[in-house]
Structure 1
Amino acid sequence: MSKASYLFALVAGEFDLLQDTFTTRSGNEIALELYVDKGNLHLSHHAMASLKKSMEWDENKYDLEYDLDTYMIVAVDFFNMGAMENKGLNVFNSKYVLADSKTATDTDYHGIESVIAHEYFHNWTGNRVTCRDWFQLSLKEGLTVFRDQQFSADMGSAVIERISHANVMRTMQFAEDSGPMSHPIRPERL
């Protein structure tokens, strides 16, 4: 199966590795590998648990099983985005993978769970369909955001999730849409 070039990832470095497995409903054993900078392994267990919860939820909610033998996450401090859904090897900024139980807040743990799930969900909503152009990005991101919001609501309080997302829309998105950088979702001309 061909893939869009932006879904390809190659990471090199010296990492610590957290390994686990996930067994799908059909009995396939998926190797889970989480790579972190040396010395950070003890901070990665919540991310692994979040990955396993998102895989189980996707099977139960949408009957979607992971389709490869291995799922890998790499977390680095210098990744300039939050995370990227490269097929089979998701790349994350460490902020969305590592949590120190001595200093992390509930919001930190929730953020990790949500972003891990979002990138995992792209396996079925995003990575299998290539956008004609970047103006169609909202299709793959919109559906994946919807799924990660459902997941977060099921993992916690649906009411709190809804209020939180409405607050983000009100304070951030509405301000951007009424500002000088606003633009149509699809411009009239390319």
Structure 2
Amino acid sequence: MSSAGGITEQFARSFFPDVTTAATLFQKYGAAQEVLISVQGLHSHTNQAIDDRFVVLEATNNDVLGESLTNQRLYKIGTSPDVQIRPNKIKTELGDRITITADTLQLQELAVTDLMARLPQNAYLSGSLVLDDIAEVQLPLELESFSSLRVFGGQVELANAKPSQLEVLREFWILSGKLIVKVRS
């Protein structure tokens, strides 16, 4: 006997090693426990074979966003057209207990360097920033991994960006913005 669906989850992890199982386990446990996946598959842009482990940061029904334990880069893994990794096999396991704190920052008239100085380095940033001279913003083109920063609609949008990624914006001034700062510990 098992409580809370334990046998069903074990069965799914063993016999359905796919992104849906990983997403379901993340949606159920991700707020309190690390969800790790071992992925074998192909990189969708380079066709390079992938065999790596990831910490899941987000999940939808068809995809997960994972941080590689090998290179600390983010990858969208799954079946959607915009994924970086198309998995052939995913093994999902639950890791250590974690605590996630989230704060919302309303930003007004602030240098990007000042923002960088006040953020914990283990934070993940999501939201948008309206910068001065937005036309001059040059972000590196990321095809091989998930792009955490992008310019869209006259602002810079962030999706699970790390504070160190703001380095490319250090010379700019934030006119306004809203960020959700998540820290996993």
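Observations, loosely collected:
- Comparison across structures 1, 2 (criterion: distance in nm of label points 7 Å out along Cα→Cβ at positions 50 and 130) gives the highest value for 2.
- At a computed -4500 (helix-only ellipticity at 222 nm (-39500 (n - 2.57) for each DSSP H run of 4 or more, over all residues; to 500)), which of 1, 2: 2
- Largest in relative contact order in percent (Cα under 8 Å, 6 or more apart) among the labelled structures 1, 2 is structure 2.
- Entry that produces 28, 20, 10 once semi-axes √(5λ) of the Cα gyration tensor in Å, for residues 74-169 alone is calculated, selected from 1, 2: 2
- Structure responsible for 55, with percent of Cα pairs over 17 Å apart, for residues 18-121 alone calculated and labels 1, 2 on offer: 2
- Winner on Cα Rg over 2.2 N^0.38 Å once structures 1, 2 are ranked, highest first: 2
- Read-out distance in nm of label points 7 Å out along Cα→Cβ at positions 58 and 154, computed value 1.2, structure in 1, 2: 1
Each reported figure results from applying straightforward, stated rules to the coordinates on display, with no laboratory input. Note that the structure is predicted; figures quoted are calculated from it, not measured. Cβ atoms are built from the backbone, for glycine too; each structure is taken alone.
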